[in-house]
1. Consider the structures I, II: one of them gives 0.05 for FRET efficiency 1/(1 + (r/R0)^6) of positions 30 and 70 (r between Cβ atoms, R0 = 41 Å, to 0.05) as calculated from the coordinates. Say which.
2. For the read-out relative contact order in percent (Cα under 8 Å, 6 or more apart), a value of 33 was computed from one structure; give its label from I, II.
3. Given structures I, II, which gives the highest value for volume of the Cα convex hull per residue in Å³?
4. Quick check on the output: -11000 is helix-only ellipticity at 222 nm (-39500 (n - 2.57) for each DSSP H run of 4 or more, over all residues; to 500), derived from one of I, II. Which one produced it?
Structure I
Amino acid sequence: MGIRSVPVVEAKARFSALLAEVEAGMEVRITRRGRTVARLVPEPVIHAASLFEPFWADPPPDLVVLDDSPPESAPDLG
């Protein structure tokens, strides 16, 4: 959206309103004597599925793909 600079005194007085602007996509720079001392930036949106992407790339190394051979017979326990 854009960048807005506000002095510390104004940021303190209007903090809730500044947070609403940040939630809407704006970046707010807080200044003291004309120098930026802090930035309020929107948090990037993280989808739950993206947290699992590293696991989808490759199968775990301890899993082995078995061939289609017939199953082994179970031992006789009795």
Structure II
Amino acid sequence: MKYVYLMRNGQTLFNVQHKIQGFCDSPLTSLGIKQAKEPKKEYFEHEKVKLEEAHFSVLKYNYENNVFRLQSIFNPSC
């Protein structure tokens, strides 16, 4: 059986400014970068999750979120 894991993005500048986001790009804040790095390799190992694919939009904040996440999962020293 296959599973889909959804993760929320870290905080962006538009979140802080209470602006609706989706069509325009907005950079991650320092808190957003910290939040994006939170999913740890230990969770995936403990739950025996084998990550086979990662899908995300081409917006910069979404790309940054997922790069930080994938680095924290596969290379925790980043």
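Values in this text are rule-based calculations from the coordinates and carry no lab data. Being a predicted model, the structure only gives us computed values, none of them experimental. Cβ atoms are built from the backbone, for glycine too; each structure is taken alone.
1. Matching structure: I.
2. Clearly, the read-out refers to II.
3. Largest one: structure I.
4. Considering all the candidates, the number was obtained from II.
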